[in-house]
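Only the coordinates and a few stated rules stand behind these numbers; no lab work does. This structure is a prediction, so every number in the text was calculated from the model and none was measured. Cβ atoms are built from the backbone, for glycine too; each structure is taken alone.
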Structure P
């Protein structure tokens, strides 16, 4: 996955996630929006098929890149937990 920094300041940043789609973006935004330190999180595409999604995040505490790392770790943990539960089901 290629990341392109679009803009960044102390409390916010925008990053393009080249090669990604809603499969990653939706859970990432949902996880960010549950974080009390995140003031705003969204993503958009200029063109649905031609442009990569751009995530925009603003925090009220801490660094925006730290919030994205927390969200990514949370998603990984959620999927790891789901995989383990499916493994138990299949015996």
Structure Q
């Protein structure tokens, strides 16, 4: 088994591109990739959900609850902001 290591320089563009796509599966995939790289158990604990729940939520078609989504954003030390379309 190998450990996935992304690093901040790779993580931020990955998640930004996913959000730019506005595709829920892409966003869940990107967040899941980062969560697995940082340790799914730790991220789940910090997000306040069970590890198995987080795996299900962040898989393709997982469609996480808003509370789970926001918890993961916080656990990954990310900040969500909204702006008007250009």
If you rank structures P, Q by distance in nm of label points 7 Å out along Cα→Cβ at positions 26 and 42, the highest one is Q
Source structure (of P, Q) for Rg and Dmax of the Cα atoms in Å, computed value 14.7, 49: P
Out of P, Q, which one gives -19000 for helix-only ellipticity at 222 nm (-39500 (n - 2.57) for each DSSP H run of 4 or more, over all residues; to 500) as computed from the coordinates? Q
Identify which of structures P, Q gives the largest calculated value of distance in nm of label points 7 Å out along Cα→Cβ at positions 18 and 66. P
